[in-house]
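No value in this document is a laboratory result; all are computed from the given coordinates. Predicted model, so just to flag it, every value in this text is computed and none were measured. Cβ atoms are built from the backbone, for glycine too; each structure is taken alone.
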Structure P
């Protein structure tokens, strides 16, 4: 295994934005991601991106190595954990190290999607969700750490839980009984000094892969990937080359036709 290396090459950054999404709203995979973070290349495990100034720069592993996003390095092919390959079924999987991006699969075609407004991708439900139900912090840790300035990250799912970043990986820690994590001091503190109130409830949301897909009852465009508003504001159509399915937002979210994704109602300009 060896660490990936960054070599400046800004010229390729602009060219790849349009390749990252087949829909009308292209996704910048480096938005909301720490500088010097390495991201996987969809469709080729020997390639990867490095995020510099919010822009993805394409790189390729040396030798015959594959990129492993979790380890943030190139390694042997039989060791590397590559992104999954899309099948014909409707499904999705996380786009590693970003928390907000995911890959939507349908009819063997992959498309990168992005959750907005602080929402995070929930791999258990295949859709964008509130952060207290996901608690992803991978996008906030970079490979290059300053040992004299440790990065602490508070959990969005638990008042007692927090993370520290080491070598690009977020490690979860929990305060002792009766204490909660205080971001002001990056320490465990008495409850009265923290004022944290997180109470996630139990829900029953089935992933796309666990229920039969509902076919679209509209005439889908015959070319390309298209996301179309549904009469029910909590649903939307996904059309791919003439085929279509109905997708649902997480309870509490509505579909925003402008951004082609589910969002909290207060962020949607057009109310239904």
Structure Q
């Protein structure tokens, strides 16, 4: 690393610790370099110093410890635009007539409006947020016109995550074969794989890996280089991955070596 790069990255680190967050645009203007150069700096600092890489920004770690149990509405608002872009891209993978499963993650809820253009889908979920979105978002008529079926799987209710789980859920979910599973997680680590903070979310997604023909992971840029308590899946269990960030060279090579098809929004 040359001296100019080291000085610039040290200054970016100082500004983040002082201001809490910096953006690609501001830093490119501040240092008189290209935005691509700053993105490279951000990727380096995210990996080396543990800053949080966002969509066009870099920030300090959140005040909550990572294993805190966020309420669903808090999770849903984080990286909102990026999650919407991810789901727009994810919809391109869905074929008319597919049976798809939407998990209880906050990212997946943004798929609901993207399904209106499809035909003849069977949409299965244990997500109360998806159920409410289906009812309150007034998708019923649009889905009906397109020939969709919406199946909500009952069970014991986890109000903070807005999902069902337990024996009744397990019995129901086992009776269906899925063309595609769309799921999100709390953390991505090259060695540990994909992991979740909450046990209930972990326990409901595991059985689906055996039943889905294609397993598609949706993850925003805040999930990289993190590890949570419950390992949902190893990388060999995932067929496709969609994110809103530009991958670092390390992650790009990693996905290619794992033969995982990845998409950037």
Structure R
């Protein structure tokens, strides 16, 4: 039997560079993975609430007289333009543009040195893929784009691996299925599918609750299998010295509960079938 080894990301130049930056950030006294951060709103909420409002101009935001907001998200775009730098951060609801200013923006927990200012820290130590929190004031650019003028920036999570290429993206469907976190980062439609699935399950549960059904949870690991003509996944229970199987159907266990007197029951659970895989069939499904 042959095995396919995973790529050794630790040997890549990108990983080495980001790891070096991580160590430098720690040496500067900054915790690159803080435990807590509380944004005031998500990106889409801010965009929706500001759609028909006058939020102010650049000078208003710089002076701190426009609306204050605190957001957090993944850094997905960064471009330096001299005194100011623009970035986009993305949370689970959407994106918002951020402006970093050379004279005003500060990095929380960082003490500037002769060689490294707050602004240079943002330019040199942050990478695409990092999670940051931003406190600042809203304004619209000359082109009308809603932007948050960053007064304080907090590093929330240092990313050690790069995002997929912004031009070619993540086109391989197999990689999308195997590495869902990358799929969700790069494809907003995939994230929306996950959210729709959650709402569908919630609606199903609400329907059964209204009909006075009881939700139950039956064993996944069983000493026999049935309910469908399919090959099972087999394992061994050391304590009882017997073979066990991942269930291929939830129906037999539900029928036992019916026999026991529970008349209105339902279960939303995982089943497993040790068979072929394609785009519409998976060994594990709900």
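Can you spot which of P, Q, R the value -10500 was calculated from, given it is helix-only ellipticity at 222 nm (-39500 (n - 2.57) for each DSSP H run of 4 or more, over all residues; to 500)? The correct label is Q. One of P, Q, R was used to compute P(r) over Cα pairs in 10 Å bins from 0, in percent, for residues 34-177 alone, and the answer was 10, 32, 30, 18, 9, 0. Which one was it? For P(r) over Cα pairs in 10 Å bins from 0, in percent, for residues 34-177 alone, the value 10, 32, 30, 18, 9, 0 is produced by structure Q. When distance in nm of label points 7 Å out along Cα→Cβ at positions 106 and 122 is calculated, the result is 3.2; to which of the structures P, Q, R does this value belong? The correct label is Q.
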